[in-house]
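Down below are the structures I want you to see.
Bear in mind these aren't lab numbers, they're just calculated from the coordinates by the rules spelled out. Nothing here was measured: the structure is a model prediction, and the numbers come from that model. Cβ atoms are built from the backbone, for glycine too; each structure is taken alone.
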Structure P
Amino acid sequence: MSKRFNTGSGPSQRQLRVGELIRRTLSDVLNRAEIHDPELNAMSITVGEVSCSPDLKVATVYVMPLMGSVPVENAIAALARNKAELRHRVASELTLKYAPDLRFRPDETFDRLDETRRLFADPSVQRDLDAADGEE
């Protein structure tokens, strides 16, 4: 039996599916405060995205405290302290051969979105966009 490898530069469909399942599972667990850590349960944490390695053994979880309630470093430290219990919860929900190792990182999507908006509002960029529209 030959193995099929993803020749594209992006993640495979399986990586995307597993990442979304992990994201939903972690969101539910954190929302229901099922972890035995009062500090973590007191935080409102948004799980923005989960990206999986090609072998599905490592899942990078991008998180952000809701409304800046706590510093992101504190949230990541609390999640890292409870990584084993979170991994166990994820493994019980998924039917994978291996439970992925969870790595927590800050979600910088909103920061990039704000920077993009700021760039588009710049007068010189607006001038260039208006000039491009006039050429068509």
Structure Q
Amino acid sequence: MARRKGRILAFQALYAWDVSHLSLPDLLDFSWVEQDKLLKLGDDGVAFPRLIIAGTLEHIAEIDERIKAHLTNWDFDRLSKVDLAILRISVYSLMYQSDIHPTIVIDEAIDISKEFGADESFKFINAVLDNIRKNLQGNSVQ
């Protein structure tokens, strides 16, 4: 459950970055999160979302290109900010966190989208991430 909460923090940070352009240090210090929630997570609990946030922003251009390449009949600029934040952290994990099974990444993204996204967002996110997963697996075999 700690990783789920960490992913939610990472999603919220990426959303905040996209809508208000908070700096990386501001995102990573979690000053925008209630302190009692941070205390419950502990140091280990905030290390995981910090890794996802920093890694996603470090590779944002590549991640966005990967997302754009897998949008069918949809314009990147029309994506909801919630869906985009979920996709970004998930694509980062699929691309750079090989110690986390892709199924876990996709399942977590679906669960987060069910909680925070629009009613049908989870279907869209599932389809995009599954196509990216298949593409990444196909590239690693070659």
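Figure out for me which of the structures P, Q the number 19, 11, 9 belongs to, where semi-axes √(5λ) of the Cα gyration tensor in Å, for residues 51-98 alone was derived from the coordinates. Of the structures listed, the value fits Q. Each of structures P, Q was scored by relative contact order in percent (Cα under 8 Å, 6 or more apart); the highest score is held by Q. When semi-axes √(5λ) of the Cα gyration tensor in Å, for residues 11-66 alone is computed for each of P, Q, the one that comes out at 24, 10, 9 is P. Among candidates P, Q, the computation of FRET efficiency 1/(1 + (r/R0)^6) of positions 91 and 123 (r between Cβ atoms, R0 = 41 Å, to 0.05) that gave 0.20 used structure P. Among the shown structures P, Q, from which was the value 37 of percent of Cα pairs over 27 Å apart calculated? Matching structure: P.
Between structures P, Q, the calculation of FRET efficiency 1/(1 + (r/R0)^6) of positions 35 and 75 (r between Cβ atoms, R0 = 41 Å, to 0.05) yields its largest number for P.
A value of -25500 for helix-only ellipticity at 222 nm (-39500 (n - 2.57) for each DSSP H run of 4 or more, over all residues; to 500), calculated from one of P, Q, originates in structure Q. Calculated for structures P, Q, distance in nm of label points 7 Å out along Cα→Cβ at positions 19 and 43 is largest in Q.
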